[in-house]
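So, here come the structures, one by one.
FYI, it's all coordinate maths here, none of it is from the lab. This is a predicted model, so every value here is computed, not measured. Cβ atoms are built from the backbone, for glycine too; each structure is taken alone.
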Structure 1
């Protein structure tokens with residue numbers, strides 16, 4: 001027991017060290033890219049007509065006149081004290097702005113993964129049930145389209161068709177202006193806040209704004225989940241215990257659901273987790289198309305503005321979310337399937 005506990009502590013310490021090195025490397029890479037950007041934040045703050053002396057003063061106040069290793073060290077020092085810096089665009093603390101933006105992305109990605117995983121796992125099961133059949137052919141075709149179609153193009157097409165032409169769905173944003181400025185939104189989770197507000201029609205309006213962006217992201221996630229689910233199931237179906245069960249007269253559907261699916265459940269948890277992490281970091285285009293005030297749109301605005309603190313803060317939060325999702329997935333996979341455990 002003592003050896004097992006020590007082994008667990010070593011694994012946890014190694015995981016935390018890997019997490020720290022990964023995040024620092026991610027921040028360093030992002031920081032170097034921002035220093036190579038042609039956008040001059042001082043020029044954006046002071047204005048196009050500012051004199052050279054004014055620009056030099058702004059650069060000095062913001063620390064842009066120092067070498068980038070010094071600036072990066074100062075950022076890490078502030079980060080160690082819980083300070084993500086101040087946005088050079090809005091002059092607001094980056095932590096507060098991310099606190100307002102993150103719930104929008106989490107709400108969008110969470111609903112999208114629920115829809116995408118439900119359809120992706122179901123279609124993967126149907127495809128593996130009768131490989132080579134017409135269902136399998138259509139499932140592979142749908143997953144191929146999901147992989148091939150650009151997310152921003154699909155979002156624009158759905159806006160044009162269902163919002164502009166047919167008027168079946170709500171437009172960009174998270175809520176109509178009628179409700180946005182008349183109710184309190186303390187948590188940033190729009191469905192929860194509108195339900196708590198008691199305002200008639202607010203919850204329905206918030207849900208209507210979610211439909212199109214959720215479907216776009218869900219279609220993208222479904223394609224990957226469906227394809228990997230089918231591959232995992234078919235790979236397991238070729239093993240000896242499955243062949244023996246089929247030879248004894250067990251139905252293919254029964255074997256698939258009662259024997260094969262539990263054996264690949266750990267793998268499928270990791271697949272869904274990776275898809276969820278991909279939605280968190282890949283929702284930038286979707287949030288831009290649908291004017292969704294999430295962390296992806298916040299990062300896009302910061303990139304165009306050359307707002308280094310906002311860029312680094314967004315990168316850090318997205319990296320933390322991705323690593324956290326993968327960590328939880330590894331734990332769940334080890335609980336479901338003991339073969340994936342790291343303990344000897």
Structure 2
């Protein structure tokens with residue numbers, strides 16, 4: 001497949017409400033949308049880097065520069081392009097998995113559109129719809145938290161994830177469990193906000209029978225997570241620590257986790273995400289799909305990924321209206337607590353031109369030399 005040009009759009013989309021975690025508070029989502037223009041199709045990919053380097057070292061300005069100055073020239077140097085060849089061809093650029101994932105996804109989307117194959121079928125999906133969970137940010141008070149959780153359960157979400165941080169952990173979890181009962185699928189996400197010295201405090205979460213605690217310690221502290229696993233009963237899930245199938249294998253071997261959160265942008269794309277899925281399936285480790293406040297472009301691809309067989313826990317793949325008043329694609333809507341997997345070629349969705357224009361801050365296009 002020949003790529004005639006690559007286009008990067010910077011979008012700015014206000015959130016329906018502020019989203020607070022231990023990393024900070026977001027009121028709008030600034031992101032990059034990548035388009036691969038070929039003679040027969042346009043492929044789309046979303047870069048999930050944040051405006052500031054808080055979740056990871058990548059951020060929007062940097063990702064745009066890396067795509068422009070380093071990834072696109074190597075893409076054009078390839079001549080005929082396939083998504084499978086992208087990662088090996090970009091190994092001379094160290095790091096930057098979110099930028100790489102966005103470009104690879106755009107190429108994969110275009111390739112599959114031309115072939116008439118959906119991303120879900122290409123990855124090996126086995127479900128027509130996936131259970132939807134929702135991530136609840138840190139609120140100003142426990143009554144406010146209970147109101148937010150109640151609203152999401154009324155909407156039909158099948159799992160609740162609470163963001164926690166030191167000083168906002170045991171009591172909010174206790175309140176949610178007591179209010180909504182033992183049948184609620186409940187988990188927490190620390191975003192690396194704790195230290196191993198907090199282990200006995202985190203053990204106070206054990207009586208609430210959580211599905212998991214996500215990334216309690218620093219992303220580079222696999223040994224600390226392994227030690228923590230011997231102190232607390234709540235299963236440990238890793239997020240920021242998992243950057244590839246290799247890192248997942250190391251974490252599992254060390255006993256640092258028994259569950260893995262798969263975020264395609266964090267691991268360099270959907271093909272590497274599938275490798276992590278396969279590796280974890282072979283080791284009996286369940287996985288689930290994390291979210292990064294994606295638009296409908298990234299959400300469509302995540303839903304396809306989450307339909308693979310070892311995604312046995314509900315992911316953070318919420319409906320479009322969880323974050324945006326108007327999505328840039330036709331909205332993803334809950335049906336009995338689930339989201340339908342797109343069946344059209346590629347990711348199965350397209351941006352709505354008028355909406356896309358309304359949230360576009362800038363556009364850069366680089367034609368093939």
Structure 3
């Protein structure tokens with residue numbers, strides 16, 4: 001009997017470990033409590049600032065925190081904690097850390113001193129790479145500043161500093177570092193100049209700058225990002241066919257299973273759905289087209305928060321077409337992905 005009980009317990013623990021290995025385990029308690037735990041265990045504390053209304057926070061939960069590699073590293077090397085920035089002590093903590101957008105993930109040491117942060121959504125592989133660096137004290141703002149104090153002409157450090165400021169939205173601080181990379185290494189011998197020139201082209205937000213980059217660096221490792229930026233800008237300029245053309249080039253070059261391209265194309269399709277939804281002059285033909293686009297979109301965004309967006313727009317279009325059955329089914333699926341106010345309001349409207 002004891003042997004059977006032991007086997008049952010062992011099996012339960014094995015299954016629990018397997019579940020935990022596939023998602024980050026977040027500590028409970030107050031900030032003071034998790035900080036004390038961080039200090040006692042001599043680890044890094046990762047704080048995820050989120051809100052109920054933040055779509056990209058849900059995307060982070062579904063696509064990144066459930067990645068087995070991300071979860072394995074986070075669970076074994078740091079303390080992880082989530083806080084709603086609109087509730088409880090989250091309101092004061094977001095002021096303390098100067099959190100302005102969501103998601104914002106801040107890494108601190110046991111004394112509560114910020115190591116660095118990730119602002120916005122990043123795919124799992126990029127999130128993991130940065131998380132590992134921050135735990136090792138590498139490529140953080142303080143560490144890069146120290147390198148540049150010793151050697152102001154360090155090409156790699158200049159690029160990484162420029163990228164860090166660019167990622168944080170401070171393009172004016174980013175430009176001097178990126179310009180310096182180009183000046184120090186115009187022939188791209190160190191391999192950072194093409195990255196710097198792409199960032200400068202993205203900052204300018206001009207198609208001609210990105211097209212010039214592609215012509216100059218046809219074999220660059222960041223060519224994919226250049227085409228994706230061109231597609232995004234083209235869509236913003238309402239050149240829909242051009243945006244589609246760039247993604248066709250990307251799929252031809254890198255294949256239809258490339259995760260970055262799939263993600264980007266999925267977001268492009270969501271943007272198309274939003275445009276149709278906001279068009280006051282839209283007619284039945286537009287709503288039917290929207291349903292076709294949403295159906296295609298589901299193949300690219302499955303498992304993420306944008307899956308809910310697809311079902312939401314599909315429900316709205318079906319409702320406008322008078323198809324209550326499909327509208328109800330779609331909005332229920334949207335709510336299952338992300339239970340948010342706008343989805344509930346549409347559900348009430350459909351059910352009237």
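Observations on the structure shown:
- FRET efficiency 1/(1 + (r/R0)^6) of positions 142 and 182 (r between Cβ atoms, R0 = 25 Å, to 0.05) - highest-scoring structure of 1, 2, 3: 2
- Computed -9500 for helix-only ellipticity at 222 nm (-39500 (n - 2.57) for each DSSP H run of 4 or more, over all residues; to 500) - originating structure among 1, 2, 3: 2
- Identity of the structure behind 26 (criterion: relative contact order in percent (Cα under 8 Å, 6 or more apart), calculated), options 1, 2, 3: 1
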